[in-house]
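Just so it is clear, none of the values below were taken in a lab; they were calculated from the coordinates. Note that the coordinates shown come from a computational prediction; the quantities given were computed from them, not determined experimentally. Cβ atoms are built from the backbone, for glycine too; each structure is taken alone.
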Structure P
Amino acid sequence: MSLLKSLGDFLLGKDPDIFDDKGNVLHKLPKRKWDEWNDRIIKGAEYNWREHVGQQAGATPPPIPSPKK
């Protein structure tokens, strides 16, 4: 049976397993993985997409501090 299923998946393509009953995308990751993802965004600015340089296009750059004598 699995040989026929594998052959059918190869010839006809696999059904996507990322949609729920309503047709919304559903990523089947454990809650711990989502919590780690959110914590990474909160902890470090390098992972926060809102702080990304591309989001600041056209903005004036911050002044460069002059060395103190």
Structure Q
Amino acid sequence: MQSIEGYIDYTRREYCHDVKCPIQLLLNKEVEKSREYEEIRAICASNCLHSTYEFHHWLIEKGYLIVRPKEE
């Protein structure tokens, strides 16, 4: 996906770090892609502690825009 000139993109797990998610704090202690890391990461994939509602409102509070190209 191409960035929009003059804007910054959301970085991976920025929300998780900002809200100090306890699962993210555990991930931070592990080596990425290790067995332990992947086991903890699976919690995020299947049982995230936060809702899309919370994430969406966090994006708005931080000034992120959610955009898509206009269909022609």
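Taking FRET efficiency 1/(1 + (r/R0)^6) of positions 12 and 36 (r between Cβ atoms, R0 = 30 Å, to 0.05) for each of P, Q, which is largest? Intermediate results must be reported in sequence, preceding the final value.
Values: P: 0.25; Q: 0.95.
Going through P, Q one by one, FRET efficiency 1/(1 + (r/R0)^6) of positions 12 and 36 (r between Cβ atoms, R0 = 30 Å, to 0.05) peaks for structure Q.
Can you say which of P, Q returns 0.10 when FRET efficiency 1/(1 + (r/R0)^6) of positions 4 and 44 (r between Cβ atoms, R0 = 35 Å, to 0.05) is computed?
For FRET efficiency 1/(1 + (r/R0)^6) of positions 4 and 44 (r between Cβ atoms, R0 = 35 Å, to 0.05), the value 0.10 is produced by structure P.
From P, Q, which structure was helix-only ellipticity at 222 nm (-39500 (n - 2.57) for each DSSP H run of 4 or more, over all residues; to 500) = -13500 calculated on?
For helix-only ellipticity at 222 nm (-39500 (n - 2.57) for each DSSP H run of 4 or more, over all residues; to 500), the value -13500 is produced by structure Q.
The value 10.9 for Kirkwood radius over Cα pairs in Å, for residues 20-59 alone was derived from one model only; which of P, Q is it?
Answer for the origin of the read-out: Q.
Comparing mean projected area of the Cα convex hull in nm² across structures P, Q, which is largest?
On the way: P: 10.8; Q: 6.6.
Going through P, Q one by one, mean projected area of the Cα convex hull in nm² is largest in P.
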